[in-house]
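I've put the structures underneath this note.
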Structure 1
């Protein structure tokens, strides 16, 4: 409950109180750490002791009793699950007008039924015929790598734009967030090849003007120089530049390098993607670069600082846990036609 990203923050706070109490922390220490009062700590410890996990939920609040019955509730739920004409989803006000109740009543029914029409998420199930074998192979490298072997997570971040804001940034000040103009000037792009050493978290990278098989081959040569001896296992995705004849010939000459491909539509299994995300948030997205060279220098500085204190990412999902969610039974076609 404390780790889940969808848990309400008040429930997360209550769960952390219980976890810290289980660690043997004193009431005052827990209150100071979580920014709550000692009576709050005592309240949720008592509720958990008496009711277990159910005790961490809000107790019924006093107030006006509900004025809707089961029939109206079921009608609201049924209407919510249909697509309204002319729009993609219901709002509380539009559905309230349709059913003839208040918007707050619709909101309460949605909360009870755990419906959130305003939210939408994306998904894609892999249709790779070798899904099970690839997941097992990649996860095995993460959780139990071969003895005295190097495991590298390799990928490329393409078309990174060197954006220069049209006016100087207004820096962070007390009471004022950092501000920058919404418009910008494009000063070119670069592609970044990176290899994350799974065992240490260190990153070897190379910025290139393009993203071709020749550029990937040049990066492989750089990895061969960075790791001049020993067995090297490379986890990478199925992009065509990773499988060109020149790359295949290079692998034939460097037999200590082995490629392990992630399943199609499952590049999230590549750990270097996490590093790319951190790089984007901390060094690129809010930056201003007058040239591609300035962008490349910023990436170089970030990588150098990262490697100075590098720590590995901790992979926790087993192959069975991933496959339990990745493998789905055939479902009825929605009839959408695409």
Structure 2
């Protein structure tokens, strides 16, 4: 059986000042007024995976809000991390739960804050990937690049394998994390690279075996943790284990080292909505290409994103700009520099201004 594992531990720093440590991107209704990004992610898988086989891995500080937003998911399936330790420990924690419950269980690992427009195509690709994963492969969903973007990770395609339900399956030769623009242009021209979507399909047993080889410290901690899973002792055992763990992504910890990684290149209308410029592309616009939300007025402006969380915001004569007002903070920047918003968060952290982070 397939189990959905939704990773809901990020901060979404490039969507500051709306996305904060206390109210991160995935808990916000950024694209639809009636659903947060986390809710949209779970709703997307429910036609194929029942809520009792959905797990959410989140920071313990957000667990209460996650349970409120997802009442259909069993409370015990909300796995609470006491400390942020990146995606490696989060995936391992969920894998240990799935494996204890179902030794043949297959995990669909999803970030909580991505957009997928072609949902039926996505679910069909997941079922095809699950077939490949049953043979012991670590399967990724690769996205054909539509434009040069330095904010994504790239995977180089290798040899063809047997198709799965009509989907091509390719070996992954190497990963490159956020290359520079010149390198990205070369990648796109070659036609041998796809974006790493951060969506993975594998058997829980397979990823645990790979962790034993490539992340032995994490594997030992998970093995020690296993007897306490789904018992009253779990929270204390996790708290002790997490203090010892390294901050490491699943990509760096396992995928870049394993020779069992393959990808299904797919076209599913995917985006990680990583910054304000990307968010504006998925938002409703007026005749001049402006996106306006909240109490805002825009005059003689084009292709501009303006959001207000309370007070009146007005703009005149703006072109390709972002203006976000949350009441206690204001962001103004060109769309072309939207990925640099994380610099603001870095400065706030340096200055100890935690109320604004």
Discussion item. When volume of the Cα convex hull per residue in Å³ is compared over structures 1, 2, which one is greatest?
Written reply: 1
Worksheet, complete the sentence: mean count of other Cβ atoms within 10 Å over residues 12-19, calculated, reads 23.1; among 1, 2 the input was structure 2
Worksheet item: With distance in nm of label points 7 Å out along Cα→Cβ at positions 60 and 236 computed per structure, which member of 1, 2 shows the largest figure?
Response: 1
Item to complete: Could you tell me which structure in 1, 2 was used to calculate distance in nm of label points 7 Å out along Cα→Cβ at positions 276 and 308 as 1.5?
Response: 2
Worksheet, complete the sentence: Ranked by mean count of other Cβ atoms within 10 Å over residues 140-147, the structure on top of 1, 2 with the greatest value is 2
Practice prompt. Of the structures 1, 2, report the one carrying the highest value of distance in nm of label points 7 Å out along Cα→Cβ at positions 100 and 324.
Written response: 1
Response to the item:
Highest-scoring structure on distance in nm of label points 7 Å out along Cα→Cβ at positions 68 and 252 (candidates 1, 2) is 1
Worksheet item: To which of 1, 2 does the computed value 2.4 (distance in nm of label points 7 Å out along Cα→Cβ at positions 172 and 196) belong?
Response: 1
Worksheet entry | Which of 1, 2 leads on relative contact order in percent (Cα under 8 Å, 6 or more apart), largest value | 2
Item to complete: Consider the structures 1, 2: one of them gives 0.7 for distance in nm of label points 7 Å out along Cα→Cβ at positions 76 and 108 as calculated from the coordinates. Say which.
Response: 1
Item to complete: For the read-out helix-only ellipticity at 222 nm (-39500 (n - 2.57) for each DSSP H run of 4 or more, over all residues; to 500), a value of -8500 was computed from one structure; give its label from 1, 2.
Response: 2
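We did not get these values from a lab; they are worked out from the coordinates using the rules stated. The model shown is predicted, which means the values in this text are computed figures rather than measured ones. Cβ atoms are built from the backbone, for glycine too; each structure is taken alone.
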